[in-house]
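**Student:** Before anything else, here is the set of structures, which you'll find just below.
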Structure P
Amino acid sequence: MTAATASKPLKVLIVEDDPLIQLGLEQSLSQQPNITVVGIAEDGYIGVKMAQELHPDIIVMDIGLPRLDGISATQKIKSASPNVHIVMLSSHTDDTEIIAALSSGADAYCVKGTSTESLLAAFTAAMDGATYLDPQVARKVMDHLKPPTQVENNSHLSQRELEVLKLIVDGKSNPEIAKTLYLSPNTIKTHVRGIMNKLSVDDRVQAAVVALRSGLVN
């Protein structure tokens, strides 16, 4: 089954603050015979509210939104309605934001400017329970993957290291992690070094990817 040939119309909510992109998405998606655009929200808070009211099948979500960013909005929506499928559509290709978006519950990540065909492919993957990554995003993620044989020390992470790792996956900086856990920045640095050594990775993004792939962090 594809997004364009689903047995019943897919209800799509667009969460995007740029009027031109709103218009372009609405026009291109509305031309698909089995897709109905049920609403457009211009910021994250409105997106969360409309998701609760309209019960869409798929939400096309930007990251750089006013008031509440797309990653936080995704977390709130997924917490309340885990069956809603969220496709991130963003100009952001920063490694940390990609990992944070996926860890927040996004089912797919597309880069703005992608073709309608690619966006529909993301819809189909999401509806089928798979994860879709834009090719340039996939390359970034794959660049940070380590072979499974190099993560055999996963189980040796302490409870505190797991807490720090979860916040790394959430895209938090060392000072933010220190504030959240009421620890000193130097202590956090020590924990981060310990995590990277145990996971056999070279940086924070690699640690986040390994954490997500191995199920250490959900």
Structure Q
Amino acid sequence: MEGEDVVDYTEPNFSRCAVITIDTQNDFSLPGAIAEIKGTHEVIPQMKRILEAARKSHIPILHVVRIYKEDGSNADICRKALIESGAQIVSPGSSGAELVDSIKPSSDANLSHEELLSGKMQPLGDLEWAMYKPRWGAFYQTDLEDFLRGKGIDSLVFIGCNFPNCPRASMVQASERDFKVVMIEDAISGVYPHGIEELIRIGVKAYTTEQVISQFK
């Protein structure tokens, strides 16, 4: 009714949030890497600042990663032929599949690819885990939703690699599950203005690195 406050159900609750990093692995992120996504190396400093602030504020962090078995059996159909032909991209146990060093909670926080491929959440530090996703979106055929609900999390902050593909798919899936979603526009590679506008239309909030760090208590 006129004069009444309108509830914004999409407003993030930073006291019940988690930070989600997407595919920030060496093979996708480092200059000259075999599958380098341009622009990813440039957003890593912002990602690092956000993660350091989250750790200081005891905010949970999940690092979502891709792993392609060398026979291509778990690759997306658009990449299956490439992996089958012998391309070594985020292969199990390879240095290319590891998280970029500067976003790890510690230098020895290496991925256990066997554990991740089995569907387990691998602890990397206090309130910090890695998980494997078999396709673009982080919720597809994973236990991510149950994991987050079990920890009372209702708001998700997304950062990482290649907005048009995995971050975007993950944010849409999060919205479909009624999570409150925040994208950090200067801490995700491949972001473009129209893409931001489209996600805002489904309730995603666009923040900068400075804005989200100011919300962490």
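Throughout, read-outs are computed from the coordinates displayed, never taken from laboratory work. Everything numeric in this text was worked out from a predicted model, so none of it was measured. Cβ atoms are built from the backbone, for glycine too; each structure is taken alone.
**Student:** Out of P, Q, choose the structure whose coordinates give FRET efficiency 1/(1 + (r/R0)^6) of positions 9 and 169 (r between Cβ atoms, R0 = 30 Å, to 0.05) equal to 0.30 when calculated. It would help to have the intermediate numbers written out before the result.
**Tutor:** Values: P: 0.30; Q: 0.85.
Going label by label, the one that fits is P.
**Student:** Can you spot which of P, Q the value 3.8 was calculated from, given it is distance in nm of label points 7 Å out along Cα→Cβ at positions 49 and 185? Working shown, then result.
**Tutor:** Numbers: P: 3.8; Q: 1.6.
Among P, Q, the structure yielding 3.8 for distance in nm of label points 7 Å out along Cα→Cβ at positions 49 and 185 is P.
**Student:** When you work out distance in nm of label points 7 Å out along Cα→Cβ at positions 33 and 193 for each of the structures P, Q, which one comes out largest? Intermediate results must be reported in sequence, preceding the final value.
**Tutor:** Details: P: 6.3; Q: 3.0.
Comparing P, Q, the top value of distance in nm of label points 7 Å out along Cα→Cβ at positions 33 and 193 belongs to P.
**Student:** Still on this structure, please answer the following. Have a look at P, Q and say which one yields -8500 for helix-only ellipticity at 222 nm (-39500 (n - 2.57) for each DSSP H run of 4 or more, over all residues; to 500), as calculated.
**Tutor:** Working: P: -15000; Q: -8500.
That value comes from structure Q.
**Student:** Taking relative contact order in percent (Cα under 8 Å, 6 or more apart) as the quantity of interest, name the structure among P, Q where it is greatest. Please report the intermediate quantities before stating the final value.
**Tutor:** Values: P: 15; Q: 27.
When relative contact order in percent (Cα under 8 Å, 6 or more apart) is computed for each of P, Q, structure Q gives the biggest number.
**Student:** Figure out for me which of the structures P, Q the number 13.5 belongs to, where mean count of other Cβ atoms within 10 Å over residues 73-80 was derived from the coordinates. Can you show the working numbers first?
**Tutor:** Values: P: 20.2; Q: 13.5.
Among P, Q, the structure yielding 13.5 for mean count of other Cβ atoms within 10 Å over residues 73-80 is Q.
**Student:** One of P, Q was used to compute mean count of other Cβ atoms within 10 Å over residues 57-64, and the answer was 20.6. Which one was it?
**Tutor:** Details: P: 24.9; Q: 20.6.
Structure of origin is Q.
**Student:** In terms of volume of the Cα convex hull per residue in Å³, which of structures P, Q is highest?
**Tutor:** Details: P: 119; Q: 128.
Across P, Q, volume of the Cα convex hull per residue in Å³ peaks for Q.
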